[in-house]
1. Going by distance in nm of label points 7 Å out along Cα→Cβ at positions 49 and 97, which of structures 1, 2 comes out largest?
2. Which one of 1, 2 has Rg and Dmax of the Cα atoms in Å, as calculated from the coordinates, equal to 17.4, 57?
3. Relative contact order in percent (Cα under 8 Å, 6 or more apart) was computed and gave 45; which structure, 1, 2, did it come from?
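Read-outs: derived from the displayed coordinates by stated rules, not from any lab. Predicted model, so just to flag it, every value in this text is computed and none were measured. Cβ atoms are built from the backbone, for glycine too; each structure is taken alone.
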Structure 1
C-alpha cells in the first residue's frame, strides 16, 4: 500500500519523479532513472511505500543480477575468476567498464530504470566479456543503492542514525 502522508511532518504528499540518482560502491556505480518518490509541500522526500528500498534490492539481487554475464569465483585466500562459458581464467585486469541497463517493474509502481556500471574482464580463451563474479556485484549493490538514495535526498529510515 502506498503511504500518502509525509513520515516527518504528516502533510499530504504527491508523487514525483527523480530523473537521475547516482551512487557508488567502488567499483560499482549505480544510476536510478525516473525513480518514483513522494514529496510533501515542505520538500521532505520519501519512498512511494515503506518497503520500496527492500523490494528494489531484492529484485536486483535475486532477479536482475543473475542475468548478467559473470564469471565464477574460486579460491578461499587467493581468488581466481573463471569464465562462465569456457571455464578458463579471466584476465586479472579489467578490459573496460560496461553499463548494464535494467528496467524495473514493481507491483503498483510505474517502471523505472537502473544502470549498473562495473569493470568487465575478457576471457583470453573465448573472448567473452563478463563481470568477475555475481558475488562481487551482490556485495556492493546495497551500499551503492544507499548512496543513490542519498543523492535523491531520501533520508535513512528512522533509527538508522
Structure 2
C-alpha cells in the first residue's frame, strides 16, 4: 500500500519542486517567527552569464497572528560591479477591509511582490539583495520567513 502511494507521490513532488524559469531561489527562516529590527537579511544571487533578464520577486510567509497591515522594508540591490540600487517599500499584507491577502494554507499566508520587473543582469557575478525591517519595534512577530527568487523572462 505504501509503495503505491510513494510511486504516485514521487512524480508529483518532483514536479512541484521544479520551478521552470527560476534561475535563483532562497529563503531565510526567522527564529520564533520574529524578525528583529536590526537584523538585516542578505541574499546572494549567483549569475553565471551576463545578458539575462528576469523578474526579482520578494516573498513573505507569515502567520494569521501577524499584527500589522503591511511590512515596510528598505532594500539594497548591489550588482556584480558594485552599483547599488536602493528602494523603500511597504509590502501590503492586508487589503482595505483588513483581510489578509495572498495565498493561504491553514495558518500560513504567502505574499509575493515583484521588486524589479525585467531586471537586466548585464554581467556574470554575484548580485546581492539586503533587506532591512523598518517597523519601529524591537521585533516584528508573526513572520515565518522571507525569500527572493528570480524568474527568467
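1. If we compare distance in nm of label points 7 Å out along Cα→Cβ at positions 49 and 97 over 1, 2, the biggest value is for 2.
2. Source structure: 2.
3. Details: 1: 28; 2: 45.
Considering all the candidates, the number was obtained from 2.
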